[in-house]
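Please find the structures below.
Where a number appears in this text, it was derived from the coordinates with a stated rule and is not lab data. Not measured: the values here are computed from a predicted model. Cβ atoms are built from the backbone, for glycine too; each structure is taken alone.
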Structure I
Amino acid sequence: MKTLKIKTIDIQSKEWFDKVNGNSYFSSQITLNFGMENQQNIFLPFQYGYGDYSYYMAGQELSRLKLIKPDPKSMFFSLWNYCKENKIILRTSKRENCLKRELSY
């Protein structure tokens, strides 16, 4: 299988707050190489988390799929730093206060 050369990573997240139980949830769509011939979409399903956690999980998923290779010596992985060091354009957006049913892609 040919290795994907990543030039851009776009992460679009939607967040829902469960008022009854006081928990936040999100789902995300990760787009690699947006608008290019080799564009690839990856989806993170509905799961617990809030704030920047969706971006952290996106980095973990890209690492799990072996699309990015974090420094094994580093104690903490930062997708922002990884993209900066590897000259990858990173764009993120999050829509808060969504309805639960809006969290599917």
Structure II
Amino acid sequence: MEAVFRGAHNFIVAIEGMIDLCNHVITKNNFREPNDYADTFRIMKEQALFDESFTAVLMQMARFRNRLVHIYWEVDVIELHNIIQTRLDDIHEFQSRFKDIIKGA
């Protein structure tokens, strides 16, 4: 159980890091200001930096992060474990895509 909660913390930190990186690009390029964390990824899509399907995945991650932070007592531990076990590739995909964004900057 403790490992799941450590994993949750690391998952939160990873998602927040992705949001921070996107916010840096948004600010640097004077894109519109995001309304919330999920909107940060929507802005990246609006600027043709992410495609529709990947943006949907990232927005779900941002919303799940909000659940973990603000209403953690409603998060099912089994659901959390499954997400940590099956969705880490999304973070690696973000890293790869963001690297391409930086190279193009």
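For the set I, II, ranking by mean count of other Cβ atoms within 10 Å over residues 19-26 places II highest. When mean count of other Cβ atoms within 10 Å over residues 27-34 is calculated for each of structures I, II, structure I gives the greatest result. So helix-only ellipticity at 222 nm (-39500 (n - 2.57) for each DSSP H run of 4 or more, over all residues; to 500), computed for just one structure, reads -26500; which one of I, II is that? The correct label is II. Compare relative contact order in percent (Cα under 8 Å, 6 or more apart) across structures I, II and report the one with the greatest value. Sorting by relative contact order in percent (Cα under 8 Å, 6 or more apart) in descending order puts I first.
Given 14.8 as the derived value for mean count of other Cβ atoms within 10 Å over residues 51-58, which of the supplied structures I, II does it correspond to? Answer for the origin of the read-out: II.
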